[in-house]
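K.L.:
So, here's a batch of structures to check.
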Structure P
Amino acid sequence: MSRIGRLPIVIPQGVKINIKENEITVIGPKGELKQVISPEIAVAVNDNKMVVSRSGDERKIRALHGLVRSLLANMVTGVTKGYQKDLEVVGVGYRAQMAGNKLVLRAGYSHQVEVEPLAGVTLGVEGTNKIKVNGTDKTIVGQMAANIRAIKPIDDFKGKGIKYTSEVAHLKAGKTGKAIGSKQ
């Protein structure tokens, strides 16, 4: 058995689970999420716990067992607590601001960069350099944060750009002058 797949998922108060053949719907206070799963994987709800089981012992089915359990656990967490990614804009003259629901970035280019949020994601700005990406779906929140970071990744020499707040920028040493030795 998969160590992750065999763990039951505790369903908190106020969360409803609907199972229709291969589609699982999780409804909670923050929204609704749907996931289509493989027919080899079965999901059952008993006593406020969701249990994922598999039909066979082939390699593909064993891999899907833990994956489906993790996806369903993320859905339950998303509709109850939600997910958040924090980004930081670093550099002189680099800043972020909101214009309606769009994020407007000044990131060292000759023009401003406008970013529209993906469906199910809300963007926010604290001060002029902190960006918050919130949503219920973990994959979409992560993808939106990665899209924003890809606009101007951290420069290895100057340390300017957009980074996750937990990310550490390792700076490279610049040129130190002429090589030692004389011309021959």
Structure Q
Amino acid sequence: MFDPTAFDNMKVVIEGALYDKDISGEIVIIDRNDLMNMAKMSRLFDVSFQLPNRSCTAKFEMESKLSNLAAELLSNEVIEQHAGCFVRLEFMLEHEEKLDYQTIKETLMDIWGAARKISLTVHKNPLEMNKTISTIITVKFDRLITEDQLDDLVEMTNFMKKTLELLYLHSLEQIE
């Protein structure tokens, strides 16, 4: 048996928090991936979920690179500052009308804070008859997340759920 890494510990915590919400019916988990890249010695974990009976999707993604693992395993105070993972969130909407993207960005900044890097990407196929538009919103935490923030990871699931609820409401406003 091996000693679990910070990545493993954080993965178990976020997974448990999301599956608790799934079991209680607050969300529906629709996908989960736990990948190891043997060429780069990196790990990637993601889990996607939706609100019940809603088409908006949230994805939590956590990545640990070789330098993060090495920092954890080597006992050097300077290197230990790099022990942890990077977190990225993605929210996906399918809609037919153009959304008020500026309002969506402002709403997300209110939820996630101005220190987060928030980007919106819009995909539309002009050759398809249906006018479905896909909007992907990415929230990046441009800093290392460590085991010291385990409680914050659990709280993050509530913010993700709130974000999905507000995005769904924004998409409904465009229909009315």
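Values in this text are rule-based calculations from the coordinates and carry no lab data. Please read all numbers here as calculations on a predicted model, not as lab measurements. Cβ atoms are built from the backbone, for glycine too; each structure is taken alone.
K.L.:
Once relative contact order in percent (Cα under 8 Å, 6 or more apart) is calculated for every structure in P, Q, which label goes with the largest value?
P.N.:
Result for relative contact order in percent (Cα under 8 Å, 6 or more apart) over P, Q: largest is Q.
K.L.:
Sticking with this structure for a sec: Can you rank P, Q by distance in nm of label points 7 Å out along Cα→Cβ at positions 35 and 83 and just name the one with the largest value?
P.N.:
Working: P: 1.0; Q: 2.7.
If we compare distance in nm of label points 7 Å out along Cα→Cβ at positions 35 and 83 over P, Q, the biggest value is for Q.
K.L.:
Separate question: From P, Q, which structure was P(r) over Cα pairs in 10 Å bins from 0, in percent = 9, 27, 22, 19, 14, 5, 3, 1, 0 calculated on?
P.N.:
This figure was derived from P.
K.L.:
Right, next: Looking at structures P, Q, which one was distance in nm of label points 7 Å out along Cα→Cβ at positions 59 and 147 calculated from, given that it came out as 3.5?
P.N.:
P
K.L.:
Which structure, out of P, Q, was helix-only ellipticity at 222 nm (-39500 (n - 2.57) for each DSSP H run of 4 or more, over all residues; to 500) calculated from, if the result is -6500? Display every interim value, and only then the final one.
P.N.:
On the way: P: -6500; Q: -12500.
The read-out was computed on structure P.
K.L.:
If FRET efficiency 1/(1 + (r/R0)^6) of positions 51 and 67 (r between Cβ atoms, R0 = 30 Å, to 0.05) computes to 0.25, which of P, Q did it come from?
P.N.:
For FRET efficiency 1/(1 + (r/R0)^6) of positions 51 and 67 (r between Cβ atoms, R0 = 30 Å, to 0.05), the value 0.25 is produced by structure Q.
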